[in-house]
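So, here come the structures, one by one.
Bear in mind that the values in this text are calculations on the coordinates, not laboratory data. Treat the numbers as computed from the prediction; the structure is a model and nothing was measured. Cβ atoms are built from the backbone, for glycine too; each structure is taken alone.
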Structure P
Amino acid sequence: MAFPEYSDFDGLGLAALVAKGEVSPLELVDAAIERIERHNGALNAVVHTAYDEARARAKGPLPDGPFKGVPFLIKDLAMPVAGWPRTSGSRFAADIVDAEDGGLTRRYRETGVIPLGKTNTPEYGITGTTESALLGPCRNPWNPHHISGGSSGGSASAVAAGMVPMAHASDGLGSIRIPAACCGLVGLKVTRDRNPNLPDGFDYAAGFVVDHVVTRTVRDSAAMLDATGRPEPGAPYPAPPKARPYMEEVETHPGRLRIAWSSETASGRPIDPEIQAALERTAAQLKALGHDVFPRGLGIDYRALYAARGPVSGANFAAGMARLIDEIGREPEPHELEPLTWASLKGGRKVTGADAFRALQELRMLNRRTLAAFEDIDVYLCPVMGTPVPEIGFIDPVNLEPKEVNRRQGAAFPFTPPMNFSGQPSISLPLETSENGLPIGMMFSSRYADEATLFRLAAQLEKEVPWKGRRPRLWG
């Protein structure tokens, strides 16, 4: 039967309907497919579909997890799914099909979700916009002329449009928080190694990249992390354990938090006035809620931090590409990689082992300064982006020179990377809307391994500054 209210529910809400027998998993899958077919032509969010497989899985039996019967999508980057392509948004990897599920894919299935397909991503997840030569641009449901963010832009676009209530996403320099901000979603970058991606996560060796989900509600993010965020046996660097389930944190008042806020950027240049005004309103809202709120930056050496990160990321990317080349059995042809990817690969291959390790040493010591900034605060507030959501083609990794791509990215996305370097949790919340009707995300970061504080504060803001009723132009 038709289920017109499908998109009004979050993941836990849909699972509750299944548990009560009010709707079947197959009906949910059909509702999701209907919405993908309705909106994907305009958005290009879903790039691979497995409808027959999903319908067969929906007929059961399904694991008795928190999201039993809930439709789900997986980002087409570094996430093996048995029998599905893993293109990483690249013409070079377009023919890869995985023989079995990866470790985190298995954990998602254990929660009871039903994967329907894979979502759009830029080539190897390099950019903060989802535009690639292979998969094409992914568009924003609030205004299809604008980007959905990157590199988890396909997942964010699909969730924002109501195709699914949540979708897998990953974040190496902001790739969960940026799409969440662009599309008006909740996007948590978890603590390093909180969600293990073993035995598949070779490219995660530098520690910058984490996996989680983009959602419309705080509780869906918390419930999914409760289900997946546990160390594997033999995990070499497990994240510190949580004190209690995150779903309990969502129900707990945050108390009076010490919250510092700033719009300081690595370049020292001011951000867009509209974003600055939204930040100041958010700080005022937090103060009105009883928190101790004051302006103060992190006081870190951004230039040194980014300089140290360069050789580490370059060498790590070159090493990851070497594994991919081994898997495919040949070097990429000139037309098979985009200009920015070629520049990243060639630059990474020039980094010596001594260069990479010296930079890693520098980065380790510089990260101590970031962590130390939280010794006397609970939360650091800043925007996710420095500009309003750009239009499609403004940051164009396919046709622009690499230096120009990075220059434009630096202005649009100046805030997210430091928490990837230090490994701290950081969440984007859709608290504001721009004059042209696009979302503005605010970013809250906390101490290492302290997702609990972020969930408590996010749940308070979700109640006091609700965003559930906001709907994009393309919806449901």
Structure Q
Amino acid sequence: MEIVHISAECYPVAKVGGLADVVGALPKYLTKLGHLTKVVVPGYDTKFSRENEFVSVHQGLLKLGWFQFSYTVFKEKTNKLGFELYLIAIPELFDRPNVYSYEDDTERFTAFQVAFLNWITETNQIPDIIHCHDHHTGLIPFMMSHAPIYQHLNRVPTLLTIHNGQYQGWFGFDKLHYLPKVSSSRLGFLEWNGMINPLASAIKCAWKVTTVSPSYLDELSEKANGLENLLRFERPKCLGILNGIDSEVWNPDTDEMLENKYSIKNAKVGKAKNKKFLCEQFNLDPSKPLFTFIGRLVDEKGADLLPEICSIALNRNPNEINILILGSGDPYVEHGLTQLTHFYGGNYNTYIGYNENLAHKIYAGADYLLMPSRVEPCGLNQLYALRYGTIPIVRRTGGLKDTVLDIGDGGFGICHDHTSVYDVNHSITRAIDLFNDTKQFDSIRKTIMQIDHSWDKVAQEYVEVYQSLKNN
């Protein structure tokens, strides 16, 4: 099959969150299964786009209401990522360093989607499947189904994957003219609560909808930022498929970002060496349990509670634990976490920012990973942690609920039910007790490193979904 993935992010081209990791990995594993896999993302001004070779394969024009833009489609020359990578460059809209958070994001991503459909129309490409990721590409199923200009594509199956249903890309009907002309009788496929809602439109128009974990699909029926009724109505065509991880990138035995590589056989020694290196860098004591948080400092990750969680944990357990935070986001949270370094030096430190290299080192050197998320559709961090022998401490929600079983239930992680300071600190106390039980701690570490969350099995699940759509 020829499968085209279209997304706002793809690691290592452009990354903000887990969406990039999925789009950078699933297509590679689909290619390994013998399928022709293409990934299409905007042509951002990123390090990857500047440092790799691309060839222009198409140029065209697109209309966005009264505006007209030229666009160029570039193909990465070597297929070094394991699939065909295409960047759609639209000067004035995407020649910027950041992925999101511009005032004209509606215009940017609408133009990207129109350019994509224009390109495959003008070059007469009819793929077997078009796989759309999140709201940034959510208008594609609607345009393929209902815009006369793209009517030749209306028999191409479309699949939408919801990575985070809280973000939906709403905009007003005053911008309807950005889209190709459609019959007024079709506008209901765009509308939700009086707005054009790209995510809602994709849920209505895509042939199949997947979420990134089974539990997240269940949760969306109850809490989906206004789309609960729609998702309940469309439930028959929805399916939860748990994300995998790229076991070639995330492998402590081959990870070039680590100071000391290690495997299950020498995990205790290997992790100790990585922990020692990490603690030396951040003025921490390697003899104490090291708790970490890696991710965006936003409310949905429970990060707003981190300053208080850390302060209480360090006061309750003076000179007994280390905490290291890596992340960026809410300036208020960043400030609160930075302030703690003045009071708990030697037991606490933080790195404000995004640093992929440091993230790998932390997974390798830490004992525990904190994930007190309010919302976690799948969660990849806990899967990386398991792979590196770092025990996750998670709230039972979404994919965390599907992938981490509490030690009290015969499992291998530490779980709590609420995103609260009390619940997280109670879990930290349990984690300290586990750390001090060396035999059980070492046994769990070996157990979690053997859990297979690779994309191999997950990719096959997607192939079966694609095949069922193609055979319709």
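Consider the structures P, Q: one of them gives 16.4 for mean count of other Cβ atoms within 10 Å over residues 271-278 as calculated from the coordinates. Say which.
Numbers: P: 16.4; Q: 20.5.
For mean count of other Cβ atoms within 10 Å over residues 271-278, the value 16.4 is produced by structure P.
Looking just at mean count of other Cβ atoms within 10 Å over residues 23-30, which of the labels P, Q belongs to the structure with the highest value? Walk me through the intermediate numbers first.
Working: P: 20.4; Q: 25.6.
Structure Q comes out on top.
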If mean count of other Cβ atoms within 10 Å over residues 151-158 is calculated from each of P, Q, which structure is the one that comes out at 35.8?
P
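So if we calculate mean count of other Cβ atoms within 10 Å over residues 63-70 for every structure here (P, Q), which label has the highest result?
On the way: P: 20.5; Q: 13.2.
Evaluating mean count of other Cβ atoms within 10 Å over residues 63-70 on every structure, the highest lands on P.
If Rg and Dmax of the Cα atoms in Å is calculated from each of P, Q, which structure is the one that comes out at 20.6, 63?
Details: P: 20.6, 63; Q: 22.9, 69.
The correct label is P.
As an exercise: distance in nm of label points 7 Å out along Cα→Cβ at positions 79 and 287, calculated from one structure in P, Q, equals 5.6. Which structure is it?
Details: P: 4.0; Q: 5.6.
It was calculated from structure Q.
Comparing relative contact order in percent (Cα under 8 Å, 6 or more apart) across P, Q, which is largest? Display every interim value, and only then the final one.
Numbers: P: 17; Q: 12.
The maximum falls on structure P.
Quick one: log10 I(q)/I(0) by the Debye sum over Cα atoms at q = 0.16, 0.17, 0.19, 0.25 Å⁻¹, for residues 367-446 alone came out at -0.72, -0.79, -0.91, -1.15 when computed from one of P, Q, so which one is it? The partial results should precede the final answer.
Details: P: -0.72, -0.79, -0.91, -1.15; Q: -0.51, -0.58, -0.73, -1.26.
Answer by label: P.
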